[in-house]
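Computed from the coordinates by the stated procedures, all read-outs in this text should not be read as laboratory data. These numbers come from a predicted model, not from an experiment. Cβ atoms are built from the backbone, for glycine too; each structure is taken alone.
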Structure 1
Amino acid sequence: MIRTKEILSTVRMLQEENLDVRTVTMGINIIDCAGPDMDAVCEAVYAKICRKAANLVRVCDEMTTRYGIPVVNKRLAISPASQLLGGHDANDALALAMALDRAAADVKVDLLGGFTALVHKGMTPAERTMIEALPIVLRDTKRVCASINIGTTKAGMNVDAILLVGKTILQIAHATADTQ
């Protein structure tokens with residue numbers, strides 16, 4: 001049972017400390033969208049994200065109205081995009097990122113995370129392709145966020161990945177210098 005003191009504490013936080021929910025994140029597994037035809041992959045990814053996340057922003061807004069606690073960011077997290085890039089090139093990686101960005105915009109989320117490569121135990125050609133495409137991807141998309149896992153306590157650090165990612169970060173800086 002909620003006590004009066006807890007209710008008053010929550011009201012005080014809302015009024016004086018601007019209590020909010022920083023982020024609501026919906027996870028979507030897109031691995032089943034993989035395939036040899038990138039146009040079909042992009043179409044499947046776009047459709048799945050739009051179908052699964054269609055109500056996310058509306059529900060967050062309803063909760064804000066109902067409870068008076070604003071949700072600052074609504075975002076999506078997908079399975080690592082590099083897992084869909086096997087047998088594809090950098091242009092395909094960009095096409096996938098653009099489909100992700102379009103889906104994120106259409107469902108009105110702030111961010112879409114998961115343009116990710118997990119290279120701590122080694123790097124596949126698909127992961128290399130994804131990393132090499134990042135400067136253009138991050139320049140040309142608005143909502144897509146990228147990450148690269150280059151090490152873990154158990155696996156150690158992938159020095160080859162560190163070198164590639166270091167060079168890629170410089171390329172990203174140059175490619176996005178005129179953007180915020």
Structure 2
Amino acid sequence: MIDAEGFRANVGIVICNNQGQVFWARRYGQHSWQFPQGGVDEGETPEQTMYRELHEEVGLRPEDVEIVASSKHWLRYKLPKRLIRKDSSPVCIGQKQKWFLLKLRCKDEEVDLLRTHHPEFDDWRWVSYWYPVRQVVSFKRDVYRRVMKEFAPFAMPFNRKEHNHKEHWRRR
């Protein structure tokens with residue numbers, strides 16, 4: 001779904017483990033790494049899209065994760081001119097994204113990047129919380145910085161005075 005301004009509705013997914021590290025995946029056949037993300041289909045809510053993309057791209061089910069937080073606003077980025085498909089209608093100039101912070105509740109071995117016939121990713125790893133902000137492609141960097149700043153109080157155990165596990169992951 002592309003809005004009147006040319007932005008495609010999309011969700012972004014940050015998966016966190018108990019150590020405050022985040023899931024970082026390499027695009028299939030490429031050198032670029034990013035968080036899972038995907039477009040909202042007609043009639044889908046952002047949460048439904050998130051669960052569909054989580055299953056398609058990472059191989060996880062709703063019971064494998066817990067929603068900890070979601071972004072308050074849709075965050076937007078413009079695509080570089082070289083990536084805009086001018087022959088498509090309507091023309092998509094960028095993405096507007098609703099972001100979700102998820103806590104992984106299953107074992108790492110449950111991750112299955114080859115769940116579909118057309119995988120998005122071919123490798124993944126856990127990285128430090130702020131690592132993606134420095135490493136993502138430049139046109140996504142501001143959105144990554146904003147979403148990671150918004151999610152930091154929920155995801156980083158060393159940001160909290162108390163290290164009570166249940167309190168740390170409580171949804172607000």
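Among the shown structures 1, 2, from which was the value 15.9, 54 of Rg and Dmax of the Cα atoms in Å calculated? Considering all the candidates, the number was obtained from 2. The value -16500 for helix-only ellipticity at 222 nm (-39500 (n - 2.57) for each DSSP H run of 4 or more, over all residues; to 500) was derived from one model only; which of 1, 2 is it? The structure behind it is 1. Hey, Cα extents along the principal axes in Å, for residues 33-72 alone derived from one of 1, 2 reads 25, 22, 21; which structure? Answer for the origin of the read-out: 2.
Once Kirkwood radius over Cα pairs in Å, for residues 49-112 alone is calculated for every structure in 1, 2, which label goes with the largest value? Walk me through the numbers before you get to the answer.
Details: 1: 13.2; 2: 14.0.
Of structures 1, 2, the maximum of Kirkwood radius over Cα pairs in Å, for residues 49-112 alone occurs in 2.
The greatest value of mean count of other Cβ atoms within 10 Å over residues 65-72 among structures 1, 2 is that of 2.
In this comparison of 1, 2, the computed figure 18.4 for mean count of other Cβ atoms within 10 Å over residues 41-48 is attributed to 1.
Tell me which of 1, 2 gives 1.00 when you compute FRET efficiency 1/(1 + (r/R0)^6) of positions 81 and 105 (r between Cβ atoms, R0 = 35 Å, to 0.05).
1
Hey, relative contact order in percent (Cα under 8 Å, 6 or more apart) derived from one of 1, 2 reads 20; which structure? This value belongs to structure 1.
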